[in-house]
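What follows are several structures.
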Structure P
Amino acid sequence: MSKTKQQAVIEATSTRQGLNRFEAQAIGDSCLNSTISNLSKMGYQFRTERETVPNRFGGQTHCNRYWLVSKPQSKAQEATA
C-alpha cells in the first residue's frame, strides 16, 4: 500500500533536515502550507523557520521550513494524562 501525502509530509518533517515547499513537490505535495495547516488542526505540532533559497531565475525566494515537534495524543493517552 502506498503512503498518503500527509504520511509523506509527516515522515519528511520528522527528519533533522525538515521540509520546505520546494522539497515537498518531490514527495507529491504542491501546497505544503495547506497540508501543514490541516495536520495542525488534527493535533500535530510543527516548528517553523523562515529561510531564503535560490530560485530558478538567479534570485532569492523566501519560504518556511517545517519540522514535526509532536504528534497528537491518542484518546487512551489523553485519558491517562
Structure Q
Amino acid sequence: MLTVITKRKLHVPVDVLIRVADVLLENDITNTITGTDEDEGHITIEVEYEKEQRDAIHEAEDIISDYHENEEDEDDDEDDED
C-alpha cells in the first residue's frame, strides 16, 4: 500500500513556537523552517505528515489559532480603553 505524505506550511508566532515544536517532535513529524517574518513575529515551518499524524497537525494549528484569537481579544480590550 502506498503511503501518502501531505505537505503544509504553518506560520507559527514566536510566542507559541516551543509549544508547536513540542507537538511536532512528540509525533515525529518531519519539519523544516522555510522562512521568517520579523515584522509579523512568526516563522514559517513546512511540515510533512502521514494520515495517522493528522491529529497532531490539527493540535499545532489549534495552538496557533488560539494564540491569534487571544491576540485579537487583547486588541479589542485596548480599543475599549481608549
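Tell me which structure, out of P, Q, gives 30 once relative contact order in percent (Cα under 8 Å, 6 or more apart) is calculated.
P
Once mean count of other Cβ atoms within 10 Å over residues 18-25 is calculated for all of P, Q, which comes out largest?
Sorting by mean count of other Cβ atoms within 10 Å over residues 18-25 in descending order puts P first.
Taking 1.6 as the value of distance in nm of label points 7 Å out along Cα→Cβ at positions 26 and 58 derived from one of the structures shown (P, Q), identify that structure.
The correct label is Q.
Given a value of -9000 for helix-only ellipticity at 222 nm (-39500 (n - 2.57) for each DSSP H run of 4 or more, over all residues; to 500), calculated from one of P, Q, which structure does it belong to?
Structure of origin is P.
We did not get these values from a lab; they are worked out from the coordinates using the rules stated. Since the model is a prediction, treat every value here as computed from it, not as a measurement. Cβ atoms are built from the backbone, for glycine too; each structure is taken alone.
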